[in-house]
Structure 1
Amino acid sequence: MNKLYTEIIIDCPVEKFLRRRFIIDEIPQSLIIVSPIICTLKRTRYTIPYLVEKITKERIRTYVITRKPEENFHKEAVDILAQSDFIEIRYNNSLHANLYICAYLNEWNSFALLGSANLTKHSIEKNIEVGVIIYSRNEGKNLRYELYRGGELKD
């Protein structure tokens with residue numbers, strides 16, 4: 001049995017998070033995206049329109065926490081996300097953290113990414129970013145659960 005429950009990612013952590021989400025056959029129960037800045041990810045493998053299409057088709061309850069958009073690219077991405085009935089968007093202008101969580105009914109498949117990367121093309125392709133993927137196994141189970149609770153939307 002693999003006891004690995006964390007993995008440090010220094011090469012494209014957000015892309016690796018998204019890739020992992022799409023290689024698992026099971027449809028997640030929920031997805032949490034906490035990123036101060038979001039862009040449409042045009043000309044990348046996992047664009048925002050593609051994510052919205054998958055989220056809507058698979059009926060994945062998705063929560064997005066971001067800053068109120070000031071730049072056009074951020075507004076465009078948020079407008080696309082808002083097109084899905086399965087995506088709830090909240091704004092927090094003090095937000096600096098980046099957290100991505102994918103929760104499955106089969107807890108063993110659940111995982112989170114905590115790191116420096118925004119949901120932007122630069123973070124995926126150009127910036128030097130670092131992240132830690134936490135797998136929901138062994139000691140990582142409680143850590144991933146606590147991150148999930150911290151990323152939940154509260155009124």
Structure 2
Amino acid sequence: MCRDTGGNNRGNMSVVFDTNVIISSTLWEGSVAQKLLFRLMRSGIKVFSSQDILSEYQNVLRRDFEYSDAELMHIMEKVRSFAELVKPTEKVTAVKDDPYDDKIIECAIASSSEYIITYDKHLLKLKEFRRIRIITPETALKLFWQQP
């Protein structure tokens with residue numbers, strides 16, 4: 001279903017990026033996460049997010065990278081250009097080691113996404129939740145485009 005065989009049968013597939021992958025894909029030129037983002041966009045695969053995830057992203061940029069309000073506004077515009085927002089309605093308790101990560105799963109449920117893309121060890125430890133696979137950007141590239 002998700003392998004690139006030259007056709008474009010993945011147009012209805014969707015993913016959720018964890019905050020750490022949004023950071024990597026938007027701040028680090030040439031990162032695996034950025035390469036994945038560009039491929040997803042070209043392939044018509046939707047990237048979903050929620051206000052909670054984007055708020056965390058913005059807080060990390062302000063706290064750890066010391067971006068100004070003007071810079072943050074510009075960066076958030078770019079993120080909103082590729083991330084489709086959903087409003088999760090179901091609360092879950094899935095990540096026992098870090099309940100704060102549950103918002104990522106809630107977003108994936110609300111968007112009916114097939115994958116959560118993350119570097120977070122607590123989420124990766126789950127491997128799957130309600131048929132939503134939890135994988136790294138490296139795994140996503142291999143899985144979606146059969147790259148070694």
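Just so you know, all these numbers are worked out from the coordinates, no wet-lab data involved. This one's a predicted model, so the numbers in the text were calculated from it and none came from an experiment. Cβ atoms are built from the backbone, for glycine too; each structure is taken alone.
Worth a mention:
- Among 1, 2, which structure scores highest (criterion: relative contact order in percent (Cα under 8 Å, 6 or more apart)): 1
- Source structure (of 1, 2) for mean count of other Cβ atoms within 10 Å over residues 62-69, computed value 18.5: 1
- Among 1, 2, structure where helix-only ellipticity at 222 nm (-39500 (n - 2.57) for each DSSP H run of 4 or more, over all residues; to 500) as derived comes to -9000: 1
- Structure with the greatest value (metric distance in nm of label points 7 Å out along Cα→Cβ at positions 30 and 102, set 1, 2): 2
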